[in-house]
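Participant: Down below are the structures I want you to see.
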Structure P
Amino acid sequence: MCDMIKLTIGENQGNQRLDRFLKKYFAKASLGFIYKLIRKDVKVNGKRKQPETLLSAGDELVIYMSEEEAAKLQKEVKKVKAKKQFKVVYEDENILIVNKPFGVLTHGDGREKKNHLANQVIDYLISKGEYDPRVEKTFTPSPANRLDRNTTGLVLFGKKASALQELNTMIRERDAIEKVYLTIVSGHIDEVMELRDNMVKNERTNTVSVCQEEGKSMETDITPIELSRGGKAYSLVEAKIRTGRTHQIRVQLAASGHPIIGDVKYGKPQVNSYMRSKYDLTTQLLHAYKLVFADCRQDGPLAYLQGREFICEPPERFERIKTDIFG
């Protein structure tokens, strides 16, 4: 009897190409191996299929391969215990909105591979019995937006593949999900500013520069909320981003002459030195405080969130500095 593996495509595995599903399922296999496998040793619902065949939940896959051979080609599942540092702002069966604290990476990098926010959320969902990486070999709950390490506030996660795909699509479409930040900047901003620039990124230094003729577009709307009185000039402002570029708010405000206080990459050294000595502030004071589901597809998996608004108040340090400056 020929060795074979039988799989039933689940909800999180559907709506993806056969070749992409198999590449995730056999993470250590080369693409050449995957395409050879499809030609000779894979059937979908009893028939040979092309690599671009779109899988649906409920489809039956037969892979003519032994369990031992399959195990050698699969990524080893390592349970990473991550310390939970975030707070849940909203959660349902499809999405999770969390408040990311100061100093935590959204994703891991070369230095932080364990206790970043994505791992913390995965561990949280595992502990609730809502995610099992040993079963879900081709899907991992993931963030749809990203905040810098020292920016606090709201991060969106898709708990299901369909929800994550919808979130990613909505974020790519301007204003489908409105993302609004609070910050304090140098100088007085008396009226709404519509910042429209292009950017180029220096990968070596992880910095962004504003340019007018080339690069990716950046669009941010700045609304003043409160101005300082007497002494040094500062503004509490709301920043609504229409594009989501690296350091977008920080670099555009700096280019406008109103850098964020504490921002060592783009700010004013004299202001930053004062903020360091007075408030022990050594990084940008920026908080993602509001998400609005402004334009959900009526037939989409997140239609029920249409018009919903989620707010996360700034952390204690932000409030303390704001109160001291503005009263």
Structure Q
Amino acid sequence: MGHQLISIITPFKNTAEYLSDCLNSIVNQTYQNWELLIVDDGSTDNSFGIVQSYADRDHRIHLLKNLGQGIIPALQTAYAASSGDFITRMDSDDIMPLQKLEKLNDMLNDRGPGHVAVGQVTYFSEIGISDGYAKYEAWLNGLTSKGDNFTELYKECSIPSPCWMVFREDFEKCGGFDYNQYPEDYDLTFRFYQGGLSCIPCSEVLHLWRDYPTRTSRTHVHYAQNYFLDLKFDYFKKLHFNSTRPLVIWGAGNKGKHLAKLFIDNAIPFTWMCDNPNKINKDIYGKNMIHFNAIDQMSRPQIIVTVANQDAQHDIRQFMTTRSLKQQADYFFFC
């Protein structure tokens, strides 16, 4: 185990019901060399008083007021006051398993700079976990177990926002919390990838993720699916798009249509394909829909798949494999 100072960055707003569980889980960590920069983002309940009572008893807890409004200014406020060698995030309504900081710290010390330490997650809720969250948890943990979090970067946010740790130097190299693009956790994941960081495989659950009806990811406009597509589109243009290769969109559902409109609005040519006989040869946005087998007549295509059905995705992977097309180079799942 190393002895680095870990800076824990935590915004909060009206989470009084859950704050004691969160703060107790931090205070009781097996790794004790940490500082908590916890920022009030305009709470109207007694959240501030709860945190203040903990800060009065523990000098490592630094209670701050957001210098702006919203989660990104809160993150920026916290980071500006931090001094740790390692940087990590925590949500004020979640719980840390007792060895979370120790495990993430050990992983980084073992691998060194240029890495992101990630852990597996478990959702918990008094009302039961939705099928969507259960599938996201299984998908995320499957990636984390192999350190393959960046291989399906365009499907969903592939690094859990409150369960990562990086060297401060790597965090700043990737732009830290300087960017103002939402969802901020997904944007940061793209920048970790862009910065050349590698994810360290982990088989242990290191974060307990609370779900409840008013959770931000359920209610905030920045977590709408189409906004995710805008973010994915921006980073695809920046990181992977190659104008010398033919571009294909595979899928004509709502996500495919939204993405097609983005390419059209940006004057980026593409071929639109699907396997739905009811849509083949249809004109959508002035584009003629054709059968996906036309890929066989293309030289080195880049293919964006917007088909959400899991069985269909399995068949699409097989289609790509038989043609020696590689994920994250030749084809990209956007859902």
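Participant: Consider the structures P, Q: one of them gives -11000 for helix-only ellipticity at 222 nm (-39500 (n - 2.57) for each DSSP H run of 4 or more, over all residues; to 500) as calculated from the coordinates. Say which. Before the final figure, lay out each step's value.
Facilitator: On the way: P: -7000; Q: -11000.
Structure of origin is Q.
Participant: If mean count of other Cβ atoms within 10 Å over residues 243-250 is computed to be 19.8, which of P, Q is the source?
Facilitator: Derived from the structure labelled P.
Participant: Starting from the value 15.5: which structure in P, Q was mean count of other Cβ atoms within 10 Å over residues 27-34 calculated from? Intermediate values should be presented prior to the final figure.
Facilitator: On the way: P: 13.0; Q: 15.5.
Working through the options, I get structure Q.
Participant: Let me ask you something else. For structures P, Q, calculate FRET efficiency 1/(1 + (r/R0)^6) of positions 3 and 19 (r between Cβ atoms, R0 = 30 Å, to 0.05) and state which one comes out highest.
Facilitator: On the way: P: 0.85; Q: 0.60.
By FRET efficiency 1/(1 + (r/R0)^6) of positions 3 and 19 (r between Cβ atoms, R0 = 30 Å, to 0.05), the leading structure of P, Q is P.
Participant: Comparing structures P, Q by FRET efficiency 1/(1 + (r/R0)^6) of positions 163 and 211 (r between Cβ atoms, R0 = 35 Å, to 0.05), which one has the largest value?
Facilitator: Q
Participant: Something else: Please state which of the structures P, Q yields 0.60 when FRET efficiency 1/(1 + (r/R0)^6) of positions 59 and 83 (r between Cβ atoms, R0 = 41 Å, to 0.05) is computed from it.
Facilitator: Considering all the candidates, the number was obtained from P.
Participant: Now a separate question. Match the computed value 40, 21, 18 of semi-axes √(5λ) of the Cα gyration tensor in Å to one of the structures P, Q, and report its label.
Facilitator: Working: P: 45, 20, 19; Q: 40, 21, 18.
Derived from Q, not from the others.
The numbers here are math on the coordinates, done by the rules we state, and not lab data. Predicted model only: the values in this text are computed from it and were never measured. Cβ atoms are built from the backbone, for glycine too; each structure is taken alone.
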